[in-house]
Structure P
Amino acid sequence: MHQAKQLKMISIIAGTVFLIFILIVGLKAKAILKSTIEHSEHAKAVTILTSDVVTDQSWGSLAYKGKLKVEEQFPVRVNLISELTEEIETKALIQEAAESGAKLIIGHGREFSGVFAVMAPKFPGVRFVTLHGEAKAPNQTVYTFDQGEVEYFAALSASMITKSGKIGLLDSYEARKRNPSFEMGLKHYMPEAEFFYETVGSRDDGEKAVKQAGMMAENGVDVIYAKGNSYNRDVIQYAKEKGIYVIGYLDDQSYMGRKTVLTSVLNDIPQAYTAIIDDFLSKEGIASGTVMLDESDGVYKLAPFGPMFTNREKESIETEMKRYKDGEFTFQKLK
């Protein structure tokens with residue numbers, strides 16, 4: 001009988017504890033739901049447009065990562081639209097976004113500058129922003145950055161490793177005159193080097209990229225700075241097979257070939273989105289014209305150097321970077 005009373009008492013206590021637990025969980029859930037609803041009600045509508053696919057190692061994937069980052073940090077609702085290649089479709093989606101309440105429309109790349117210049121005057125209450133490119137309308141802005149400061153020292157790293165004295169740059173699109181920093185750095189640190197420049201005509205065409213890399217290798221190039229997106233994977237694999245080296249791009253690509261990748265020129269595009277939204281939500285808002293992001297914004301830097309460098313070589317590169325930041329020297333423009 002005494003045992004039965006004990007079991008009954010234990011059951012009552014357990015039931016009470018369970019009910020209290022359920023009540024606490026319910027209250028927390030209600031609070032979270034309320035917070036979510038309030039966040040949704042006060043969130044600003046933002047639209048991001050990209051011409052690329054949203055897949056691993058693609059340029060478009062960085063737009064998706066940017067969307068996730070700003071939604072986590074700011075009270076915004078982001079609508080990401082990908083694979084926009086037709087101007088008519090892009091214009092229609094811009095109009096739909098503006099009429100649906102979007103106060104900020106971001107073009108993920110300079111290719112949206114032209115269509116934004118046409119559409120911006122039609123929606124003066126909307127801010128149109130592109131990553132790189134140019135701005136013509138009063139409500140149009142370009143956010144850009146000059147990664148040349150780190151490309152100088154990517155070139156220095158290449159000059160330390162090359163044995164042939166032949167170094168190449170494999171670009172997605174023609175930009176040799178617009179972005180000469182790597183070549184300038186190479187000229188500064190290894191004037192006798194032979195520089196090779198090729199373009200793929202795409203950010204993602206791995207087959208053509210490997211073909212171009214092969215042409216360089218046949219000419220004796222033993223270090224290639226590959227400025228692609230998903231095609232870098234193919235180039236790095238090719239380099240591993242041929243026993244040559246690669247400088248990666250966008251993210252730290254050493255995981256694809258630790259003994260092949262010297263370093264990578266990192267472009268933290270999601271961080272650029274953070275800067276855009278931070279300005280958008282500020283009292284001043286986003287200014288017209290061009291906003292130049294720099295190293296302090298965290299949008300570019302060099303990845304750690306690979307195991308092919310000695311500690312002394314790594315320290316030498318770091319010293320050169322510090323000397324440059326301190327204004328002790330500059331790089332001469334190409335003739």
Structure Q
Amino acid sequence: MITNSPRISVVIPAYNAAQFLPAAITSVQHQTFSDWELLIINDGSTDDTVEVVRQYEQRDTRIHLINQVNQGVSAARNQGVENSQGQIIAFLDADDQWLPKKLCIHLEHLQSNPDLGVSFAQVEILNPSGEPSGQVSSGRLTHLKSEYFLSENPTTTTSNWVIRKEVFSQVGGFCHDMSYSEDMEWLLRVICTSDWQIVGINQVLTQYRTSSSGLSAQLYQMEAGWNQLVQKAKIYAPQLVEQHFALAQAIHLRYLARRAFRLKLPAKVGVDFISRALHSDWRLFFYQTRRTLLTLVAVFGMLILEKVFLIQRHSPVEESIHRVESHS
């Protein structure tokens with residue numbers, strides 16, 4: 001019996017994602033466009049990820065589980081694309097969700113422009129518990145220049161992408177050796193080495209869950225990942241890097257400073273990032289001035305509060321009381 005291939009292949013990389021997968025899978029099943037397959041790549045999970053996916057797989061023949069030893073998110077996404085049957089690929093992270101008309105609207109967007117390789121839209125930000133935060137992504141949607149992808153990701157998250165498989169075949173997959181900024185590097189590669197367009201839709205179609213946990217080390221790993229992006233970009237876009245590196249680095253470091261503040265990390269972490277951002281390129285003051293000033297106020301304000309708190313904790317009166325109590 002001959003069966004038709006699905007038009008869209010959805011790829012979810014999953015590592016210890018049992019807690020979040022039901023909401024992600026359900027958001028795919030609730031799509032108004034139903035001609036899809038869902039490939040969930042289990043990247044060596046040690047929780048109940050496999051059991052959760054098996055339950056959905058048994059009830060919906062469009063859902064398929066693929067297991068691999070742990071290799072990271074880039075390898076997992078590449079594995080999904082390699083095993084896909086559709087000519088359109090949509091990525092979804094295990095802790096994110098889609099609105100019901102997501103696939104339908106993106107498919108119409110791609111069909112309306114044969115030169116469009118990557119379609120994305122606005123993103124609604126969810127808090128760690130999955131509730132709306134009231135925030136919506138504010139990145140550029142159209143007229144995107146290559147230098148934008150060097151410093152920040154206008155698409156916010158890969159969960160926001162619907163792409164032609166042909167683009168993936170032409171420029172290659174995600175870099176296996178990258179766990180941070182791998183999405184930005186792929187987009188930069190598309191816009192620098194091909195004629196495919198990257199265009200957004202002025203409508204919220206994806207819900208992105210933020211994390212309330214994080215360590216200072218993870219932010220420095222993110223910086224290291226961005227530096228990897230720069231080294232790779234020097235190969236296929238050397239002039240771009242030469243012309244825009246300083247400001248791009250400043251913008252990225254400012255982003256890490258803001259993230260450090262939101263994660264309530266020690267103030268010195270945010271101060272380190274924003275200080276190095278301004279040292280990289282003082283023009284940061286004039287690039288999204290309000291954001292730069294708010295970041296400065298936030299991280300240095302936190303530093304002052306920390307110092308005041310420490311002074312209060314170690315005031316002479318407290319020290320005297322502590323000595324008296326210790327000898328009583």
Structure R
Amino acid sequence: MAATKKKEKKNAMAVINQNIKSGEFAKIYLLYGKERYLVNQYRDKLLGALTDKDDNLNFMKFAGNGVNTQEIIDFSNEMPFFADRRVVLVENSGLFKSSNEEFAKKLVNIEDTSVVIFVEMDVDTRYKLYKEVDKNGEALEFVTPDEKMMVTWVKSIFRDAEVATTDTAIYRIIESAKMDMNCIKNEVDKMISYAGDTKQVSEYDVDLLCSQDAESKVYQMIDLIIAKQKEKAARMYHDLLENKEAPIMINSCIMRQYNKLLLVKMAMAEGAQDASLAKLTSGPVWAVKNYKAQCRPYTVEQLKGIVEKCNDMDYKLKTGQVMDAAALEVMIVELCEM
């Protein structure tokens with residue numbers, strides 16, 4: 001028996017861009033996926049190409065659970081009023097979490113002068129409704145771009161705003177936002193606004209203004225430890241405490257980071273390339289450069305010793321053998337002196 005050929009995954013952005021360019025649209029679109037920034041952006045692109053913002057007669061929007069599917073069908077089967085088409089937007093209806101076979105049959109047979117756009121959070125590709133939309137329209141999943149595309153995108157935003165920055169600053173913005181495009185866009189807009197007439201954003205500006213979680217700040221603290229800047233490292237530690245971060249959590253972050261550096265150091269000795277190191281650390285390829293720089297001053301034995309020291313501190317903190325804040329600060333100072 002011949003093997004079933006796997007259907008090639010569509011490039012969601014390319015499909016919509018081509019449809020808009022050619023002026024030829026599918027009758028049904030389903031936009032879904034984890035990257036909500038792209039879902040919303042391409043929803044707006046489609047609506048911009050298909051509708052007139054002042055035309056209330058040929059556009060209808062449905063939102064939330066409990067959508068009346070017959071109303072969608074009825075509206076879509078009426079001829080447009082002094083326009084090329086009727087457009088229906090259905091958001092977060094939950095319709096694609098079940099089969100909805102009767103609705104699926106009616107939906108694929110709506111008038112050619114209508115376009116129905118579904119924007120959904122939860123989609124089950126096993127059900128009839130999804131399969132019919134995929135067969136007769138465009139079922140488009142939006143996923144988070146890889147780090148190379150993400151960096152290119154951020155660079156383009158800065159370039160369009162005529163603001164100069166560095167690759168390191170861009171990487172820090174992306175890292176602080178955890179590859180979430182909505183968060184990244186908000187942070188970049190904040191940086192551009194802060195730049196003002198200087199038209200420049202530095203790594204210092206990013207560290208000063210970017211919303212950062214505790215782990216990102218610990219990552220910076222380790223840079224200070226490696227540079228043997230005891231006072232600055234201690235100051236950052238106290239900043240974390242002032243932000244109500246528990247010493248046991250801070251120690252855990254330090255241990256996790258140094259364990260990554262140990263893995264990178266050992267793998268580098270065996271000739272591992274950046275792609276393998278990224279997989280080993282469960283991080284993006286661009287972060288590997290920082291890991292390599294951070295582990296360079298240490299030997300494998302020193303890194304093993306630091307991980308063991310953190311492990312021992314974790315045990316003592318959990319069992320109450322040491323005073324939380326003071327004991328961890330002593331350890332941080334000791335690391336600076338290695």
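From P, Q, R, which structure was Rg/Rh (Cα atoms, Kirkwood Rh) = 1.14 calculated on? It was calculated from structure P. Taking 24 as the value of percent of Cα pairs over 24 Å apart, for residues 92-195 alone derived from one of the structures shown (P, Q, R), identify that structure. Structure of origin is Q.
Taken together, the values in this text are just the output of simple stated rules run on the coordinates, not laboratory data. If you're wondering where the values come from, they're calculated on a predicted model, not measured in any experiment.
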